[in-house]
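Below you'll find the structures, each written out as structure tokens.
Values in this text are rule-based calculations from the coordinates and carry no lab data. Given the structure is predicted, the values throughout are model-derived calculations rather than measurements.
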Structure I
């Protein structure tokens with residue numbers, strides 16, 4: 001499988017917890033689809049203290065994994081929203 005592009009996308013989105021609306025990441029997202037995974041190299045600002053856990057309500061919103069050989073967070077459906 002091909003690795004993600006080295007050049008970051010132009011579009012930047014803010015990712016929030018769906019339970020308490022705390023901001024989790026500022027992320028460079030490519031495409032217009034749903035948020036399924038977050039590549040660690042595309043995260044601009046990380047507001048979490050413990051990886052994959054909301055700093056406010058401590059809900060686990062993702063799993064740490066490798067996607068196409070690149071470290072990423074696999075987002076659990078319905079746990080986050082972005083704008």
Structure II
């Protein structure tokens with residue numbers, strides 16, 4: 001019957017489950033897309049001191065990443081110039 005109307009077997013099974021669990025009204029509810037992210041566990045609250053320490057560490061690590069990227073770029077530029085002049 002699903003091929004006759006161009007509907008997948010999975011869709012029919014899903015509709016049947018919704019109908020049996022929620023009745024005919026359940027089929028009118030819009031169910032497209034992914035669920036919202038907010039439905040999970042509530043975020044754990046940290047002590048203000050711990051949160052400040054974590055923020056400071058993130059900033060330090062970001063600065064370190066920027067420094068290392070610039071250092072790598074300088075080294076590559078020197079190698080490129082050294083190879084070109086030989």
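For the set I, II, ranking by Kirkwood radius over Cα pairs in Å places II highest. Assuming -22000 is helix-only ellipticity at 222 nm (-39500 (n - 2.57) for each DSSP H run of 4 or more, over all residues; to 500) as calculated from a single structure, say which of I, II it is. Among I, II, the structure yielding -22000 for helix-only ellipticity at 222 nm (-39500 (n - 2.57) for each DSSP H run of 4 or more, over all residues; to 500) is II.
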